[in-house]
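What follows is a set of structures for review.
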Structure P
Amino acid sequence: MRIIGGQHRGLTLASVGKGDAAAHLRPTPDRVRESLFNVLAGYGLPDGARVLDLFAGTGALGLEALSRGASHATFVDKGRAAQRLIRENLSKARRDADARILTCAADRLPKASTPCDLVFLDPPYGQGLGGPALVTARRQGWIAPDALIVWEESAAQDPPDGFSLEDSRRYGDTHITVLRAS
């Protein structure tokens, strides 16, 4: 796994290895990340954006955003294996100053000091965790008005109240649903 574009293009990220089966670590494949960031470029993102990476896993999505010009990324994952990988990847990219790691569940976020313009939501597939995490993020002030949300799941997702559908794409067994905060 590597960074696809931007300042850190080609940087090899820490390997998940056998990982922790209970952690549900499933990094977004390079091909899907490349296609996703091509879509985001059409929205003028992530340049200058504040990013929230929920269920961050390895942190690859947030790191890709930082590499492509995001101003800050907050990574959220309660798993110890994921936290270790995120720290290692931030260190490899020398982006510790531009990032924050929250070691809580995605549906137990603290109040935000500054809302985010771009949200990555990549919960374990099929467990119904994405919707509650998104609602909590909004309630706690993490989602800016008009923010873009990228929701990765095993099936296309219907937007919860307060969000509208922008786009939906399928890449093999991965569905990317792009929502807009309204």
Structure Q
Amino acid sequence: MIEWFTAATWSPYIVGAGIGVLIWTAFLLSDRPLGCSTAYAKTAGMVETAVSREKAETMPYYQKFTPTIDWQWMLIIGILIGAFISAYISGTFSLLIVPPVFAEGFGIDPLLRAGVALIGGILMGLGARWAGGCTSGHGISGTLQLSLASWIAAICFFIGGIVVAGLIYGFPFI
């Protein structure tokens, strides 16, 4: 059994079932869906509050979603800690400025990598806010609740991912 925890990859079926149990447990114990994109928006609100409290307090978004550290923020910290523990236990932990897949496709320039990561992060954040949630919020929690908007968002996430991966790495199925 311990070998399973130290494996570099896990069965997607077992992980999917585990995520299902996790979301059921989250709803049972906290009556809240899993999702973390709002935490990033709240973090931006905390920065805005530190720069200009009056301006931040007048923004309708921050009136609805108070810029505070809450359970979603703790979820992000848990993801980071869990990812580190998993990589460490499996023996795959390493610090990379430019991952091999990116280096192979675009070169080893760390500034290019940082720029692409920044632009990608901004686009993902804007998309998550525009869609009213992130992949975990819509794809896991929303679809579990049979939300039509979440099903549409999750389908669009997959289509967008396939199209972008095809544009970057080529479409092997065409």
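Throughout, read-outs are computed from the coordinates displayed, never taken from laboratory work. Fair warning: this is a prediction, and the values are worked out from it, not measured in the lab. Cβ atoms are built from the backbone, for glycine too; each structure is taken alone.
Have a look at P, Q and say which one yields 0.6 for distance in nm of label points 7 Å out along Cα→Cβ at positions 40 and 120, as calculated.
P
When helix-only ellipticity at 222 nm (-39500 (n - 2.57) for each DSSP H run of 4 or more, over all residues; to 500) is computed for each of P, Q, which one produces -22000?
Answer by label: Q.
Kindly point out which one of P, Q the value -0.32 was derived from, the read-out being log10 I(q)/I(0) by the Debye sum over Cα atoms at q = 0.10 Å⁻¹.
Of the structures listed, the value fits P.
So mean projected area of the Cα convex hull in nm², for residues 72-135 alone, computed for just one structure, reads 5.6; which one of P, Q is that?
It must be structure Q, since only it matches.
Which of the displayed structures (P, Q) returns the greatest value of relative contact order in percent (Cα under 8 Å, 6 or more apart) on calculation? The partial results should precede the final answer.
Values: P: 17; Q: 26.
Structure Q gives the largest value of relative contact order in percent (Cα under 8 Å, 6 or more apart) among P, Q.
From P, Q, which structure was distance in nm of label points 7 Å out along Cα→Cβ at positions 16 and 112 = 3.6 calculated on?
Working: P: 2.6; Q: 3.6.
Answer for the origin of the read-out: Q.
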